[in-house]
Structure I
Amino acid sequence: MTVPGIALDDVRFDYDDMHMLFDAVIPSRAFLGVIGPSGAGKSSLLNLIAGFEAPLSGRILIGDSDCTAAPPQDRPVTMLFQENNLFFHLDVLTNVALGISPALKLTEKDHAALSAALGRVGLTGLERRLPRELSGGERQRVAIARALVRQRPVLLLDEPFAALGPALRHDMLQLVRDLRDERGLTVVFVTHNPGDAERAATHTAFVEGGRIIALRPTAEFFAERDLPGLAAYLGD
């Protein structure tokens, strides 16, 4: 599977009274943590990449493809949200199977892929449970399994682990990091906790006022002391 990078070429977008401009390149196979204050435009950035929002101008390139006008279903992208990842009246297996076929028309190969995905995220034996019978971490593992069976090379995460405790959040981030390493995914995750990016991300971006102020390898990023607004955000 060819793993694309993501290029935001002078992408302009307005949300309420904020005028955003995103211009950056996310390397192929990066695990990019996106940090910044509330209302800075982090979720809008993900929504533009996923196709849930349309830019006023500029281009969004995923690999060699111009996806600026492509609908979400035609982009090589899967997105996980903090909430509403699952259908609560459907069991675990069915929730994951929707990632393969919304009509649930599954082949023998599909069933094998489902079993493999559930096993990879540690949910073997829980296939017939409903989401209400699962812990918060288990529900997010179901959402990750569904992302796996979709076989999309770009994974976007909009604070899907924010409601989890620190230890479980770290476990979920490590699981995503491991899956990225195994499958060569390009991952972009938004977090309000800079420590999550410092711990798990290969690259980190700081977003403020609808701009990507910096996007650098994580070690270099957190060693920087001269980025506008970053020290105040981190409390240094």
Structure II
Amino acid sequence: MRGETTILRVERVEARSTPAAWVWARANRAAIEANWAEKLARTPRMFNGRVLLLSGLELSEEICRASYFEADFKDFLAWRDLGYPDPSIGNGYAMAALQGSDGGFVCGVMGAHTANAGRVYFPSGTPDLSDLQPDGTVDLATSVTRELAEETDLPDDLFEVSDAWIVVRQWPAVAFMRPVRCREPAGAIAARIRAAIAQQDDPELSDVKVIRGPEDIDPATMPDAVQSFLRWSYRR
């Protein structure tokens, strides 16, 4: 069950990863392997890498402190698919809230070969080892810009990434969102991304959608955090 929704604009996010054993994953290997086998049967291109999951979160208007640990992607998927049976763990992902110069937001539609096929949301990703610095810091800011580049292929001079963060907490999901404002209207941005998708050999996205108001929010395909952020934005 989702926790109460909290949305805060904060000046900075500090994230660190500390080695830890995930007791739930060790105790539920059979269920995890069965879930992974089912996933591979449907989407055989999925890869079981290492991801970073939340073990703690401190949130205030000045700062957000996030604690992470490493886990297998297949362990994370089973935990998610089985309804988040370990309530002490969270999925804290970085997300680029992509907005055109006319105010319209631009979301991607995940491709059929991905773990979130058909879902509609901003460029994002659960942190992995590429976001982990030698001192244990988790670089969520770089995660935002990397996911934005990988999914959209937009040129760097076309947008500006805010220094501030908007944290959407709906435990066990926590979205660390950075507003990204483009210098072109949302429709033009969507056209650029569609053109990039057509040129990519293995695109993560199958399409894009432009969100211009509350009427464009789709509860059937959008994660709760994205829906909450969009409604929050349109109330401001």
Structure III
Amino acid sequence: MRARFVKLPPVRVLSIVHERTAASGVFGEVLRERGEEVLEWLPPLGGPSPVPEPDAVLVFGGAMNCEQEPQHGWLAPEKQYLRGLLAAGTPALGVCLGAQLLAEAAGGRVRRMPAPEIGWKSVRVEPGAGGDPVLAVLPERFEGFQWHSFAVSPSPGWAVLARSDACVEAFRTAAAPWWGIQFHAEVTGESIEGWIDDYRSDPDAVAAGIDWDGLRTASARQIERWNSLGRTLCARFLDHAATLGRR
């Protein structure tokens, strides 16, 4: 008898984007290649939060900070929406600002760092990450692309999955299948070029005294490897989210 294969429906993914220059990058490429059902939401443009219940949520970065609710009136409603996802147990993966928003919604703290972390920085994976359903794909040590001035202080009971010399780089919350990564696993070479071109809009980047030409060279050398890892990480998250949603 021939085996019968059932085509599973696509995963309904909510992609929360805060700036077009910090969008889904290679994560978006993975979503398209897999044929997932994607709803993109840009909170800064206003409008209500998405109505359909997603199977998974991706929360991306931006130049703003979690503490800037007075300057960005959409931040408080987005945080409230995220708390609803937390209560529902919806799987989520946040990148940079997205990780910080997830952390705050889940009861963690977000703090300003003594100095920004910008460029290719060494990240070491914690021993417990080997059993993580999403971040087990990360190598024991890797050079990850960073651009942030704030970092997460996890709550007790959370799993810290990776660190750099500067901060916690990856975590999993205790109350829901939520992951946060501080490094920009989604970023493309084109995005990096744009961020470097626009670095003067970031006072912390200006004050950091970065060798921008050196960063361009390093990025061109590393981006192919980095994008491959980013695609793998995103696919792993989507696979796990699909498993959770189809139990």
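Here, each number is a calculation from the coordinates, and none is a lab measurement. If you're wondering where the values come from, they're calculated on a predicted model, not measured in any experiment. Cβ atoms are built from the backbone, for glycine too; each structure is taken alone.
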Among I, II, III, considering only FRET efficiency 1/(1 + (r/R0)^6) of positions 68 and 188 (r between Cβ atoms, R0 = 30 Å, to 0.05), which has the greatest calculated value?
I
Comparison of I, II, III - label where relative contact order in percent (Cα under 8 Å, 6 or more apart) is highest
I
